[in-house]
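Please treat every number below as a calculation from the coordinates, not as lab data. Bear in mind that the values here come from a model prediction, so they are computed numbers and not experimental data. Cβ atoms are built from the backbone, for glycine too; each structure is taken alone.
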Structure I
């Protein structure tokens, strides 16, 4: 399996770690740490050295309850960082809900669009991928960060999310996006309660069966905190457990804050599966 990202091809024969780079003052776990461009660039390079195969840059917090950020402000946050990271030998992803930000980010050097609009999408971000050749990760969500918490009513969360992702991928193909440029993301923590997040992990196979690389973004999420009764900065072990479970079920990409620690855990899994010379 591979992912075509403009003029790059990312091999997914081993799990790709997507390192989270929040250039925001208010993200739920690390808000403010990498808000300055210089600090963000240093941290991104460190994550690549630790094994990140993708750097995911976001300028607007999507945590439940977060206030929206104006387009101009989001651009001011992310574009200098992406321009500075374009020299890295890994794809850069733009995590956004805005088509203009996605397009400007791709122009600046990003080659993956991480679309977090979910059911609110109107096709404008899809057109960015179709017209630029960037890969696109489509995530399931409902509402906005301000409203999503109350929009978690499902008959069968796995079936409904799978249907949404299948239909989004088909729509992208109809617009001209190549099948090997599409990633699906169930959207852990986005309009799902803790039990629904655990159910999606248990039944991860349903998302894998769609035939696209599955991105699992469980890192430090609140359902881990509820299961372990721990705050955001003490959820590493819980995060690793969810990552290993998702990968064992077939996920090929994982979005995490703790790149080095997750990378070590995945390397151990590979050793179990393939031996020390694998």
Structure II
């Protein structure tokens, strides 16, 4: 259904808009890939991709990202790295013409390959998002891309050290806004609006912060953000959504052949 904003008064406090169908989708929380880092080793984390590269060169072996086919964090890092060299429209296009435009980005990935985490004398790309987070928690590396909610949830539960924090770089890694819609075949339209409006209230947003480490889309200054203060520094307006359809298979195959096989 096309949304009636008069029935969603709490939506007025949400500045984030759906990039797909804003008249039908109501965003209620954010999620994104960020840089997770050990604040005891990195007191001032990089703010841009260029600064990150300089940090890698100055600290060889202290950065890692997981193989893109095994987890969204590594996938986000390599795709963002490649697509940073392409027009913004490419981020949400499955047109095969972009395959021919990947060369500069893959050359970049090759250039930073020597500075990645190594074990036994060889560069190693860990499996899964948890693989890099484990290395960070064990002190084997000082920084890695990971999901904001994954890092903060594990920190809150005591699974990883308190010194592990998150930061957002520019251009940002990929993220998304989770949204709600009302199906036309529903039988309780008023109830749907009431639920959606509640989800946009400070009360519900705080619940999602505590239980999901979700990025709130309303003013969090009056929320209890204890343990999740890092979320207040994330700007949802800078999230970049990527959707390249079937090109992802070709992309991962090229990464496997050109980057993952270097050794």
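Some notes on this structure:
- Comparison of I, II by mean count of other Cβ atoms within 10 Å over residues 42-49 - largest value held by: I
- Winner on relative contact order in percent (Cα under 8 Å, 6 or more apart) once structures I, II are ranked, highest first: II
- Given -9500 for helix-only ellipticity at 222 nm (-39500 (n - 2.57) for each DSSP H run of 4 or more, over all residues; to 500), calculated: source structure among I, II: II
- Which of I, II leads on distance in nm of label points 7 Å out along Cα→Cβ at positions 90 and 106, largest value: I
- Winner on mean count of other Cβ atoms within 10 Å over residues 66-73 once structures I, II are ranked, highest first: II
- Per distance in nm of label points 7 Å out along Cα→Cβ at positions 2 and 122, the highest-valued of structures I, II: II
- A value of 0.93 for Rg/Rh (Cα atoms, Kirkwood Rh), calculated from one of I, II, originates in structure I.
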